[in-house]
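Got some structures for you, see below.
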Structure I
Amino acid sequence: MEYRIRDAGAEDLDALQEMEEACFSLPWTREQLCGQLPDEQHEFLVAEAENGDMLGYIGMMAVLDEGYISNVAAAPSARRRGIGRALLKEMLRRAETRRLAFVTLEVRESNEGAIALYAGEGFSVVGRRRNYYEHPREDALLMTKFFS
């Protein structure tokens, strides 16, 4: 599958919201997604197929020298094709360019695929947020990658 990774823009909001609704039990609103679009504090990337279909996205907010990944999503039809890993790698490259000390994220404790993906890119479990997720109620693992 051929695709490219690029910065998200306002023209992507409809597709982003559609993917949110397909991937998450409590999807972000269009307004929340709009607040994540690239600026001095935010990075937001999409993976786009040759035909223009959105295949996935990742967002990150940088505060001082800290990075916080907000969401990582791959379209259900595009999963297990390396898109999430490619998006994560590009975001980590950008985090290093920004000279961040670390990048952190939360992941459902039952999401074994995502946990394996993050661990494979150097993240480790540093904590737990009890009952962080709803629908279903579940703990989040806090995973962090430190840059040396």
Structure II
Amino acid sequence: MSSTRYETDYHQWIKETVNQLRERHFHEVDWDNLIEELENMGKSDKRAVLSFLTRLLEHLLKLSYWQVEKEHSGNHWAAEIVNFRAQIQHRLEDSPSLKSELEVMYAKAYPVAVKSVSKLFLLPNDAHISLEQALDEDWFSLEDGY
């Protein structure tokens, strides 16, 4: 029944599973789907940090290197940078073990960010933003002014 409920009414399945766990009715718990859901929750947090990091790097690259658009869009990019950094920080506070995976996530996110912004403008060959710079709340661009 729980397996069927999982497939037909996810919200109800969650409520029933929580209730079964609270009441210690472990024999009634749909363990296979519960385990799958817990695994997916961990993957979801990791994907969220990777996504926020990619978007953060895109906006930092724009703010640092897209001079033609900087006057028009710079304030928007700067605001987005604050938001993305905060979202990453919140996820890391909730799941501190993800901090140890930041370098690997950065290695995945940075090339995607470079490829993305390269569709908008030509990046200089020496363009680079480190993970430390990206996460540093006081660092916005290579120039003083943001």
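Throughout, read-outs are computed from the coordinates displayed, never taken from laboratory work. Quantities reported herein were computed from a predicted structural model and do not represent experimental measurements. Cβ atoms are built from the backbone, for glycine too; each structure is taken alone.
A few notes on this one:
- Comparison of I, II - label where volume of the Cα convex hull per residue in Å³, for residues 26-65 alone is highest: I
- With distance in nm of label points 7 Å out along Cα→Cβ at positions 18 and 106 computed over the structures I, II, the top value is the one for II, the highest of the group.
- Label whose coordinates, when semi-axes √(5λ) of the Cα gyration tensor in Å is calculated, return 42, 14, 13 (choices I, II): II
- For the structures shown (I, II), distance in nm of label points 7 Å out along Cα→Cβ at positions 10 and 138 is largest in II.
- For helix-only ellipticity at 222 nm (-39500 (n - 2.57) for each DSSP H run of 4 or more, over all residues; to 500) computed as -24000, the structure of I, II it came from: II
- Computed 27 for relative contact order in percent (Cα under 8 Å, 6 or more apart) - originating structure among I, II: II
- When distance in nm of label points 7 Å out along Cα→Cβ at positions 74 and 98 is computed across structures I, II, the figure 3.1 traces back to II.
- Mean count of other Cβ atoms within 10 Å over residues 50-57 derived as 21.4 - corresponding label from I, II: II
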